[in-house]
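Dropping the structures in below, format is structure tokens.
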Structure P
Amino acid sequence: MRMPSSKKKPLVFLFGPTASGKTELAINLFDKFPIELISVDSVMVYKDCNIGSAKPSKEILKKYPHHIIDVVSPNEIFTVADFCAISKKIIKNAHYKKKLPVLVGGSMMYFKSLFDGIHDLPARDENYRKELRKLKLNNNDNFLYNLLNDIDSDYAKKINKNDEVRIIRALEVFKVTGKLMSEIISNNSNKKLSFDYEIAQFGIIHDRELLHKRIESRLNKIIEEGLLEEAKSLLKKYNIDLEHPLRRAVNYKQAFSYLNNEYEYDTFYKKALYATRQLAKRQTTWLRSWKECEEIDINQQNNIENSIKNLISLL
């Protein structure tokens, strides 16, 4: 690993596919070094989403505190911008306490957005989003894309005409700010995290067959611990919007559909298993394409431990 410059404070990215053993490794490092753990998981941020997200138990979290877990209610939506803003504050505070920030998780978009920086965009406008979806229903599938193309053809050319998430966001930003998304993106005024910090990046890589076994084993454990009961409780306790990220989250999406009688139990299990494997595949592909990432074997931790020793000496 390249040695950090003394002018920059160090921090660590530890990522890997789902069920790869990230939490176990992070706990082992916590026992050995003065580190501050920051969770990078888009589902663990939600309260009461414990089993389906494979969230560490309350006992583990008490002994090994992780920041950015249980920070919002499922009635709310936690955004990438929220994650970046909170993470930066925690990183600064960790350095003030002479601790090494270690960001650990599998939400690759969170890592990327924090690393590259994100633009200062307005909050979601739920009423306007509902108006846009109603317009789509009353017209045709390409209506919103064509609307965006009329307003901002440069940005429309860069995205898939079926990418409703980006289309709606671009229309929403224009309504709230009067600015085109293409102009906001081209004005790359956001500093990358690497401008201020030296980032050591480690990615856990498993043999595909072994990872699939770990995924199936964990799914069985999650179901035995009460995934379906938890999903039922979430629907009863919270008003989870149909467009809420939890509705698309692995395990919860399949559980909600099963509880809605959309398919039988066997189909629920197969769909949850397939979705988790596909998620792991996307995460692994992203990890292997990520620059300056050192691949590590979960059973051979000497490299990361030696690197952390060097980083801590520079705090």
Structure Q
Amino acid sequence: MNESPFNTQFLSSSDKQLLDAYSITVSGVVKNAYHAVVHVKVIKSVTDPRTKQNSDQPGSGSGFVISSDGFIITNHHVIDNSVKIRAAFSDGSEMDAELIGTDPSTDIAVLKVYDGELKPLLFANSDQLEPGQIAIAIGNPMGLQHTVTAGVVSATGRSLRASNGRMIDDIIQTDAALNPGNSGGPLVNSEGKVIGVNTAVIAAAQGLCFAVSSNLAAYIAGQLILHGKVKRAQIGVAAQSVTLTQRMISANQLKRNMGVYVFEILKSAGIRNEQLNIGDIIVEFDGQAVSSIDNLHKYLKEDTIGKSIEIGILRNGRRQAVSVVPGELK
């Protein structure tokens, strides 16, 4: 006879109550949230690297409804290169989904369906998350619809590299098990509110799973719905992170030991960067220290487009200030 993984005969009454409360919480959350979770089915155009011929291949992932009029969040990598997208719901209904916008830099995409009575999930404030809180993942791993796993928030404030090379900040780490197909599904708290969008796992490890925080996902989704894309700035340089010498740091009273070395200057409409020279090392952007390419990307937000920004640079080993006007990243 198989034994239960939890031998309850040795538990105190209070421990049994805690286990019961945990089970009731998880099942209650799932009951209220599963109707908003979507099985995203796609047909992707894939190029064979040997023959260079295109072929259509099926794929799938997860998503969830964020508005009663049919907007759905999923991951960029779920729908990337797709030629057809379908959304399947827990009641057995399935319908075509339109791609509203996608953002490779945060791995977030927004779809829309135009039929059905949809009940959306609400977003929680991910800034208030603390390690140890309950985290429940709902999705379609390996095509198994509406699979539930539960764990805790392992850590907040992690970073993850996106497929286009940019760093995604504000990542939640969880030990709630995720597998291929969970991508784009919701990570919810004990109130059934979304705390993150499940996006990645480390295949060689156990219990290392990651989700884009709800605050970042909600912002990106809003931008995609309004504009079809996320507006970001650029200053028209090709650059790389470099380590500064101790002499540079001391002589210029710098707070960081890294900077961004400019090795190419690009001319583009809307960008004014003529005060920058090849060989400059950027160490400050609008009063904020710059220590890496990822750091600089973080400062190049929509509100800096068309605005004159003071940049601190090292030129010939000496610190000075120049002005640039960022343009929109296309």
Structure R
Amino acid sequence: MLEPYVVLHGGFHKTATSHIQSVLRRNAKMLHKNRVFYVHHRETRKELTIPCQLYVYEKKGQNYRVKYNDTELSEKTGAFFANLLKNECKRIILSEENMAGHCGHCVKRGLLYAWRDKLVSTFARQFPVSVNEVHLCIRNYADFFASAYTEYLRSLGPDRFVDEPIMRKRVLDHMPSWHDALVTVMNAFPKAQMTIWMFEEFHVLENNILANLIGPDVEVSKIKFPRTEKKRASASGRAVAELLQIIRDEGVEIAMEKRVELQEKYPRGTQYASYDPWTKFERHHLDEAYIRDIESIRADPNIRLLRPLTGC
């Protein structure tokens, strides 16, 4: 049996990944009829990503209830891929934004996925077949870390709370680099062609992005978009500010009890602006770094950067 052509959409977070997954899920039956199999991201997460993460956490001495050693990880992910490859499809698409870690990993260290080397390499080693393409989206640093911090506050635990000023200082002290993060992924998937786009250009490029993911055997014009997407309510800057004040005054536990109430009271929209923790100077500094990083990525011969003007 010939190996399928494997395509991995790896996020990153806060870059319309959920929307892409929703579109692929909506068209899964049509794609399957054309021998293109989309693996539901929840199945990928449960059977592949989470076991890999728990394995890495165990190696790092983290005390999680569920643990995986080498044999257990191999058996778990091996069963996932064995079942997946039974489909005998020509093309397989997986989408998983947690491949490199979580938003909390970015917030706590001020880095783009502090544990990405171990997490991505462990994730990649589980594939019994070659990954032919990797697709990733990057985003302006100021907006990415603001969105990551909001996401971090959604499921905050009682220990090791990182306050907003600390997050800002750590990001600015380290100065992020998407190019470095992309190199990590390329090293883990050395045979894959890497395709990148900027979140700021997503709506212009969406059809091109989807066409690249589903491949040449399916016309992108056949793609049907979800009629109504269930979007999680987004907290505004006012909601985040109120939540942070409660954390400082009353603690994390009380704040988490009031999180949904604040989100509904101060939703992001025309009345309440999105969360933006940066000063004008800090945002300009991060914007300049993003522009420089884009140029570095553009100059890398191993990366294909999609742009609206090229249409490819």
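Only the coordinates and a few stated rules stand behind these numbers; no lab work does. Given the structure is predicted, the values throughout are model-derived calculations rather than measurements.
One of P, Q, R was used to compute relative contact order in percent (Cα under 8 Å, 6 or more apart), and the answer was 31. Which one was it?
P
One of P, Q, R was used to calculate percent of Cα pairs over 34 Å apart, giving 29; which?
P
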